[in-house]
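Multiple structures follow.
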Structure P
Amino acid sequence: MNKTIKLVLPKSPTLQDYQGYVKLMEEIRGFSDQPLLYNCLLLGEEVGELFKAIRKEQKDMSYDNKKSKSHMISEELADVMMFVFAIANKCNIDLEEAFREKEEENKKRSWTKKEN
């Protein structure tokens, strides 16, 4: 008997909800066995696509829209987020906990705005 698993996020998901969703999504779609390095390379590709989408929106004159498919910043950010969660899952890192710990370290630092 083949049981269908539905991917559903709660209405107001937490960071852990997103991370769990990506883990289940990878299992369902057959990506959970991909090596960590492969996920890192795909993340790099998605970051490049995000930058291209930003260049397009900012009307960067060097952006060649004839040779490239249309990119939306929101879609590319979502792709980046998915790969970040996938990498965290493969490394057994709770991103919410990591974020909180890192931000506590950052609060102790001295921050100054650099002038352009």
Structure Q
Amino acid sequence: MRNILLHTIDAKDRYVNYVIPGRTEDWISRNPDDFRDADSIRKRAREVESKAKAYLANMKPDDLERKVEVPRAGMPSVSVRVEDVLVHAALENIHHFGELIALLWQIDVEPPHMGWIGYLQR
């Protein structure tokens, strides 16, 4: 579960804070083993969220149409609109969130919330 959560944090970091601004060569994947407790994971999540919010706060509607290069492991990079990168990042987060919910159910733990409305009500 830890690795899935850290992967979602890394994915958001990579796409929003590095791919969209065109700084993909600066991005460094984090080793999940470096995060041994909940506090270190929370700190990482807050750092990524803070950078993403700051970047997105300055975006203009026209920025969504700008093309960016998305590198892909073992495949040629692809040129897509910033809006497509943001949609991809959101879908990846949803995909992995579902994995976490399923894993919690398998160990008879009710997830803290399972959707946007539940998140808003916490």
Structure R
Amino acid sequence: MTAPIALIIYESLLAGGQLVNRMQDLGYRVQLVSDLRGLVQQALDAKPMVLVANLSVLSAEMHEALLALRANPGTRHIPVIALIKQGDKKLAEAMRVAGATLVASETDITRQLPQLLEHALQV
């Protein structure tokens, strides 16, 4: 059986590396998203189980990419977990508006990622 794919978007190399390692430890094959304009096509090609975005700000490009992901019938079902700095209510709301399935604190990466994934995949 092939391991499920997780698409990963991150801004910080340290946090991104931790996220990639943790997802691999959980049995996911990881693909990094390097071009947000190509996110929908990458998702269509990879058929990921989940998209995890670790962000400190919601750029206009990221906002558009998530809206495009939600607008496409072939990708709108993909759960999106947004990991942000704890207490950033403005970014949390912006991620929800853009189409995140679940918004959590980036400190939850190591402690609660399995539970966050399970919750996102049930939604």
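The numbers here are math on the coordinates, done by the rules we state, and not lab data. It should be emphasised that the depicted structure is a prediction, and the values quoted were computed from it without experimental measurement.
Quick notes
- Test item: helix-only ellipticity at 222 nm (-39500 (n - 2.57) for each DSSP H run of 4 or more, over all residues; to 500) calculated as -14500, pick one of P, Q, R: R
- Identity of the structure behind 2, 10, 17, 21, 21, 14, 10, 5, 1, 0 (criterion: P(r) over Cα pairs in 5 Å bins from 0, in percent, calculated), options P, Q, R: Q
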